[in-house]
Structures are given as C-alpha cells and as structure tokens.
Structure I
Amino acid sequence: MTPEQVPGFFDFGETFVEGTIAAALVALWLLAFALHIARPYMVANLHKFTLRLGADLWWILYVALRDLLTLNLFIGGFIFFYPDVVSGQDLPITGGLAAVCAFAVVVIKLMRPGDEARWYRYQAILLALGATLYIVPYILGVQLTNIDDPTAQSLASSLVSSQNLGLAMPLCYLSGFLAGALGLVAVVYNLRQAGNRPVRGQA
C-alpha cells in the first residue's frame, strides 16, 4: 500500500463502519420497541415458574436485555451528533432526534423507580416515536438513493442527511443540544441523590 492510498483506505473504513451502524440501528430499534411492549407477556410468564430462582432469572435477563438495547440505541446514535458525518454520509435525516428519544428513555429509567405504569407508557411512546423517526427516513430515503426513479430520488433528497443539508445540519445541532440537556439533568439528579444519602456513622 502506497502512502497516497492510506487516506482512501481509512475513509473507506470510516464509511463502512458508519453505514453498518446505520443499518444495524434499524433492527435494534425494532427489537428494543418489541421488548419494551412485551412487558405484560413477560410478567404473565413469571407465574409459570415453580421456583423463585427461575422467575428471578427470567425477569433479570429480560430487564437487562431491554435496557441494554435502549442504551445501545443512544450509543449508536452518537454518529448523528457529528456534523461532518451527517453531511458526508447517507443517513436518516431525523436519526439524531431518534437518538434523543432513546436517551430520554434511559434518563426516565434512571430517575423513576421500577416500571411505574404512567412512565412505562411514556417510555413506550418515546420508543415508538424514535423508531418512526429512524426507520421511516431510512427505508424511504437511504434505501432509495440508488434507485433511478423521480419519486424515489425526490424522497431521498428530502429524507437523507447528505442530500438535504439545509434541514440536516439544524437537526444535528438541535439533537446534540437536547442530548446535552438530558445528560445535564441526569448528572444533577445523581448529584442530588448522592447528597441526600445518609453518611455512614451519622444518626
């Protein structure tokens, strides 16, 4: 490999990784939403276990998988907070807002004890909104970029970040701001919780 080929090699690797993340997020969004709304089914199956240990393991595995998938949605959505990636790659134009929805679910899980019925519904709504904001522009935009059809090209030019920079860049900055605000709320909440805990040895 010549020195002139090195930048092209790394550019290809970057494009490949970002494209793979964008494609994988479609499946992750569907799976995370399906696991979340499957909570009544999981609860109903707890009564089928004759041993308490089996029921505990069933519930722990379900909650861990559900919450880890939601966290992975936000981590994978970090690519939508980088303006150079949003402008240089064919990505869903509202992918950043979808990542914010996933982060909002994570923050709710942090701040609310257990699965309260009202907040469970809010989480389901946020996940449904995030999945819609991500999957619709991915299917109707990114997947149509290479189709030689006027309608397909029109949809792609509206829903793909690199082809609609006038909307993609403001959404990128807005998503980053909202994620930062949610992160600040989570930090303040944790600091307050740490300050309210009684110090060992004090009455």
Structure II
Amino acid sequence: MSKKLQLDLDSVLAEAWRLVQLGATDRNSAFHLPTVATVTRDGMPNLRTVVLRGADPDRRSLRFHTDRRSAKFEELGQISQYALHVYDPAIQTQIRLSGTGEIHHDDIEAKSAWDGSAAMSRLCYAAPDGPGAVVPAPPAAPRLEDVAEGAGYENFCAVILHVDRLEWLHLAASGHQRARFVWDASGNRSGEWLAP
C-alpha cells in the first residue's frame, strides 16, 4: 500500500479491530499468528507466536490457547499483563495490543473453546510430552486414530486478553501514521495520533 491512508481515529480503530477479527477466523491472514510477550521467572522478556482463536471488539477481548505443561503457561500465570504484536507486510500495518489476561482451565470458557476447536488442533494437547520438554529426538505428531476422544483436555487452557491499549502503525513512503487508544477502568476510551 504505497498511498497514504487518510483516516480519522474512529476509522483507524474500526480497521484495527477488523484486521484482528479477520486474524481470528482466517488462517491466511498475517493477523492469525500474533506474537505474545511475557516475562520469565527470572525477569527476562520472552516472545512466542500464538494462534489467534477469537476476537471480540465489543468486549475488547482476544483469545488464544496454551498447554498448561508449557513455560508459556507458567509465565502467563505469574504476571497477568500481556502484550501481543502482529505485523502484516502486505498492508504495511502493525498492531500492538496489551491488557490483562485470564487463564481458563477446566471451566466453562475452556470447555467452550475446546469444543470449538478442530480435532487436529486438540491433538497437540494429547502429546505425551509437554511443550519444551527435553526429548531424545523429535517426536511423531499424535494421530487422531491413536488418541481417545477428549484426550489432552486436561492440558488445555484458553487465554483471554482484555485489551486496554491498542496501537496502530501504518507505514507508507508518503508518511507513516500511528495512533494509540487507551481504555480506563470504566471502559472510557481515549485516542490520539502519535509521531511514527
């Protein structure tokens, strides 16, 4: 996208959420695979890619899944403030989202997310070794025919991020554009343009 976008703040916010929602439903969207930032037990930043499974602009929430045997689960549980980042080079747009996260394990939210997941996606949680476990060689992927119905649910968690900050950046030779939106504890929104 070489021409400069001419948008007002409301349009920018609507477009940002449209792109995020698209990422939750379209596996070919660059927004389908955001990077989540956490902090390790020793205070170091840590990044990894997650699959965006849900986005609700009205509730300002995002959903991704994790395995409770993973270091990511531990890191998400120790500090409830998370940040997600995604960049789509085709449209030269970056979106950063941050807020407070909730981990759902073996509750209504987790069960709903589990039931809404494809059988192939649920297979990851049925693997005998948790993510990051030291193994003698790369293991074979679990196969549907080898796994009992519901296997892996005990390892499955749905993570909900309640967004209280969204930054949008569009890169263009004619001039970059950047905006920030912040919601206070009462849900009141402020928005402003930023120097890119």
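Assuming 1.1 is distance in nm of label points 7 Å out along Cα→Cβ at positions 144 and 160 as calculated from a single structure, say which of I, II it is. Working shown, then result.
Details: I: 1.1; II: 3.0.
Corresponding structure: I.
For Cα Rg over 2.2 N^0.38 Å, the calculated result is 1.25, so let me know which of I, II that is. So the calculation was done on I.
Computing mean count of other Cβ atoms within 10 Å over residues 88-95 for each of I, II, which one ends up highest? Could you put the intermediate results ahead of the total?
Working: I: 23.6; II: 15.5.
Largest value of mean count of other Cβ atoms within 10 Å over residues 88-95: I.
Identify which of structures I, II gives the largest calculated value of distance in nm of label points 7 Å out along Cα→Cβ at positions 16 and 184. Don't skip to the answer; put the middle values down first.
Values: I: 4.0; II: 1.9.
Sorting by distance in nm of label points 7 Å out along Cα→Cβ at positions 16 and 184 in descending order puts I first.
Here distance in nm of label points 7 Å out along Cα→Cβ at positions 56 and 112 was derived from just one of the structures I, II, and that gives 0.5; the source is II.
Looking at structures I, II, which one was helix-only ellipticity at 222 nm (-39500 (n - 2.57) for each DSSP H run of 4 or more, over all residues; to 500) calculated from, given that it came out as -26000?
Numbers: I: -26000; II: -5500.
This value belongs to structure I.
Mean count of other Cβ atoms within 10 Å over residues 48-55 computed as 18.0: which structure among I, II? Among I, II, the structure yielding 18.0 for mean count of other Cβ atoms within 10 Å over residues 48-55 is II. So distance in nm of label points 7 Å out along Cα→Cβ at positions 64 and 152, computed for just one structure, reads 1.8; which one of I, II is that? This figure was derived from II.
Laboratory data are not the source of any read-out in this text; all were calculated from the coordinates shown. Keep in mind the model is a prediction, meaning the values are calculated, not measured. Cβ atoms are built from the backbone, for glycine too; each structure is taken alone.
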